[in-house]
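Structures incoming, each one as structure tokens.
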Structure 1
Amino acid sequence: MNSVDAFQDVIQIGKIVAAHGLRGAVKVYSYAESMELYRPGSSLLLRLADGRNTFYRVAWVKSHKRTLRLALETVTDRSRAEELVGARVYIKKSELPELDDETHYWFELIGLAVYTTGGEFLGRLDHIIETGSNDVYVVKSRQGRQAKEILVPALKSVVKNIDLGGRRMEVELPEGLL
């Protein structure tokens, strides 16, 4: 199966950065916090550097320093593994673990329209900065030719409502943040 049609709703979880050993294992820089997404038997979609999409089943995975060592069932020698270097690794969004009601994946939040609780449009959530204590939402808007950026702390006291279906977030900004 080489068609991406079976994987319309995917998310990137890593990138293959090197071959490892002689038996076809690869090193993966993972964007996921947990190795659970790479569990043996799970299916991964690799988008190769030349644009081809190929499906693989995980044989085994091991954590190693800042990367993962990963074996794919049909990749059995180093030359095949080297062909995969640079490939982006995806899974179906439906295979992501369910989160509690108060927690969201970043990809769900990026692009939300952000409003104050008073109804003032602030912009769209452009990206998220991970900090030690709490994330920070970077909200961008345009005012004429000027781009404006607001940094919103991802705290319950600030973020009052997230409506994923309506693609909207409501915030109550601390004094002086605007």
Structure 2
Amino acid sequence: MNLLQQSLILSCSLAFFTALPVSAADIAAGEQKAGTCIGCHGQKGSSSNAQWPNLAGHPATYLANQLKAFKAGDRVNVMMQSMTANLSNEDIDNLAAYFSSQKPVKAGGDATLAKAGEAKAGMCLGCHGAKGQGNGQFPRLAGQHPAYLEQQLNAFKTGSRKSGPMQATAANLSEEDFKALAAYFGSL
């Protein structure tokens, strides 16, 4: 195991143990608040536009952590910062519980690229789950729009999105790797 792999495993392990738990949340209250999310993220968190991620089936802890990061300005996106500005922690937990409880979707992906991505996906599965289903504070990759996943990998590589383990991983991937991995996870 090389130093990068050891570093990623340690970072994923530490992140798992320091994940902020989502308190007992009210799915029905989350559904009531989700009306403002539908315009971009689709009914029940199933986005039809690759510009915005699918939220359905993501781990609740991941969703809550991301919403709190947007609200605090730790994750920068003008639209999401505006959308989260007036949410309470309870609202955030309820939204996270609602979207987490929704049935995940499958965005699809180019079959040839997906086959190439499957061979490279092992590096992702330790944190993102054996089938890319997400794991605690790590997002669901399975069924996500390939174009969205490519965009996020590029953001990690350029540093416009921050996460030590993901920045280190993306730094060692090519644009072709991005496309292949994105197609693979989109097809799950």
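Cα extents along the principal axes in Å, for residues 50-113 alone computed as 43, 25, 14: which structure among 1, 2? Only structure 2 yields this read-out. Given a value of 18 for relative contact order in percent (Cα under 8 Å, 6 or more apart), point me to the structure among 1, 2 it was derived from. For relative contact order in percent (Cα under 8 Å, 6 or more apart), the value 18 is produced by structure 1.
Can you spot which of 1, 2 the value 1.5 was calculated from, given it is distance in nm of label points 7 Å out along Cα→Cβ at positions 66 and 106?
1
Given a value of 2.9 for distance in nm of label points 7 Å out along Cα→Cβ at positions 34 and 122, calculated from one of 1, 2, which structure does it belong to? The structure behind it is 1.
Starting from the value 20.2: which structure in 1, 2 was mean count of other Cβ atoms within 10 Å over residues 98-105 calculated from? Don't skip to the answer; put the middle values down first.
Values: 1: 8.8; 2: 20.2.
The read-out was computed on structure 2.
Could you figure out which one of 1, 2 the value -1000 for helix-only ellipticity at 222 nm (-39500 (n - 2.57) for each DSSP H run of 4 or more, over all residues; to 500) was computed from? Checking each candidate, the match is 1.
Given a value of 3.2 for distance in nm of label points 7 Å out along Cα→Cβ at positions 42 and 90, point me to the structure among 1, 2 it was derived from. It traces back to 2.
Could you figure out which one of 1, 2 the value 1.08 for Rg/Rh (Cα atoms, Kirkwood Rh) was computed from?
Values: 1: 1.08; 2: 0.95.
Computed on structure 1.
Values quoted throughout were computed directly from the atomic coordinates according to the rules given, and no laboratory measurement underlies them. All figures in this text were calculated on a predicted structure; none of them were measured in a lab. Cβ atoms are built from the backbone, for glycine too; each structure is taken alone.
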